[in-house]
Structure formats: structure tokens, C-alpha cells
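Visitor: Following this line, the structures themselves.
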Structure I
Amino acid sequence: MDSEQLLRQNGLRVTRQRLAVLAVLGEGGHPTVDEIVQRARKRVGSLSTQAVYNVLTMLDDAGLARRIEPAGSNARFEARVGDNHHHLVCRDCGQVEDVDCAVGEVPCLAAADSHGFVIDEAEVIYWGRCPRCAAALSS
């Protein structure tokens, strides 16, 4: 399904800004807002950072994008949604990679005590060093 159909299917108006941000997210990875702004501007020309924040908030609210916020890092966004996957984060360079759910069924982990909550998602961040940073440490 193309981005225009995706927006319409979710009751959202199709705009150049929304299409540009979806295109950037569709390239994969976990870009920061600044990275999204730079890459989206190449597609549509003038585009304010606030407009990108607004689009990202709307996409996140609609379930078309996911916001992740590793501790000590800027918020990052991705197009991979709805599968409750987790993330690997490099302590040195901040590289972020997806890692599939530990069990494969939502919420992937069982809390020792739910305190009465109906749990529908588990967010896990694995911290370590990416291969490049680990190799640099050992040399």
C-alpha cells in the first residue's frame, strides 16, 4: 500500500509534508527529528522543524510511526509498528537496531506483578556496543 492510501485509510489528509516524512521513515532505520527534517526537505523544499514534529506526533498517534526514546538520546522514529519488537542501542555511537520480540507474542515478557494493569506491550532496550565500537575498544 502506498503512503497516500495509508494516510487515507487512517482518516488522515494527504499532504506533501506527511508524504515526505513517511518516505523518510520508509527508508528504514531510526532517524532523529533533525535527520528527518534534513531528509524530508530534500523531497519537498521548505519544511519547518515544527511541521515535522507535528507530522510525527500525528503519525505516532495514528499508529503509523513509532517513537523511541533511549535514555540519554534524542527521540527517534521508525515506520516498523504493531509488532512489539525491541531495540539494541550502542552505548558509544548511539546506533539503534531492531531486535525481534523475545517470545514472539505480545507483550513478549510477563511482569512479575501486574499491579492490576492489563499489559499489552513490553518495551525493552538492550544496551551494549555495536561491532564497530567494540572493535575500536579492543584495538
Structure II
Amino acid sequence: MIDPDVAAGLLRERSMRVTAPRVAVLRELSAHPHADVDTITRCTRERLGSVSTQAVYDILAALAGIGLVRKFEPAGHPARFEIELGDNHHHLVCRTCGSMTDVECAPGKAPCLDAADDHGFTIDEAEVIYWGICPACAATAVAIP
């Protein structure tokens, strides 16, 4: 989990006012990457004592707006959030348990940004989600007779 001073520094670097809820949300995102709003809210409440779900939504929207937080939405799952690292990574999602993990973008010069037909768009971002079965779920499935 990032230090409160580091979280405050990230906010200041982007000219955002430092508040206890913003710092707490950033700290929870660093401790729980790929967290949904319910998880972030619960953990932030444990840290601060109280914070509304709407406040967490507002904080996440503001942090995403300044490029500090990344939101992604795997099909069939609630929106997930993580601290934006600027590394163009993608995600692996287990179809069985829903666990998520980061995976580097395919090698080469931003290959995911080269669409077969861009229809005139200037593409500047691609969101790739790989789906499959994680090793733990695969081992459990093999172990069940």
C-alpha cells in the first residue's frame, strides 16, 4: 500500500486538492488493484470511519479525469479501478472465480492500436481483456471426480 505522503504527492502533481478521502481511496487502490466500488468504499470506510458510496464514485471519477486512475469494465462484472501506471497493460479474467491480473501488452510498437480497419478514427487507446480459467480453478476442476 502506498504511503499517505506518496498519495498526497500524486494528487498535488496533478493540481488536485489533497483530502483524506482522496488519499484513502488512492491507498486502497494501491492495496487492491482491480477493485470494484463496493470494495473501495468498504476499505475506505474502515480507514476513515465514514465515507459515502457517492463520495467514492465522485473521487474515482475525478481521479480518472486527471489520468491518475484507470477504469475498466469486464463483461458481466462491475466496473473495476486501478491506479494508472501508463504502461499500456491489459487484463486476464478467470471465467470461474472472476480473479483478475495484469498482463503486458503484446510486444511491438503499440500493436493493439493497429485496427484492421480504423474507419477514419485516430486510435489512441485499446482495452484488451483476455478471458480464461486461472490455474487455481483449473486445478480444482481437475481434482473433482
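Visitor: Matching task: 17.5, 58 is the computed value of Rg and Dmax of the Cα atoms in Å. Pick the structure from I, II. Mind showing how you got there, number by number?
Guide: Numbers: I: 17.0, 53; II: 17.5, 58.
So the calculation was done on II.
Visitor: As an exercise: mean count of other Cβ atoms within 10 Å over residues 12-19, calculated from one structure in I, II, equals 15.1. Which structure is it? Display every interim value, and only then the final one.
Guide: Numbers: I: 15.1; II: 11.6.
Derived from the structure labelled I.
Visitor: Let me ask something additional. Taking distance in nm of label points 7 Å out along Cα→Cβ at positions 4 and 68 from the coordinates of each of I, II, which one would give 1.5?
Guide: On the way: I: 3.2; II: 1.5.
Value 1.5 for distance in nm of label points 7 Å out along Cα→Cβ at positions 4 and 68 corresponds to II out of I, II.
Each reported figure results from applying straightforward, stated rules to the coordinates on display, with no laboratory input. In this text, all values refer to a predicted model and were calculated from it rather than measured experimentally. Cβ atoms are built from the backbone, for glycine too; each structure is taken alone.
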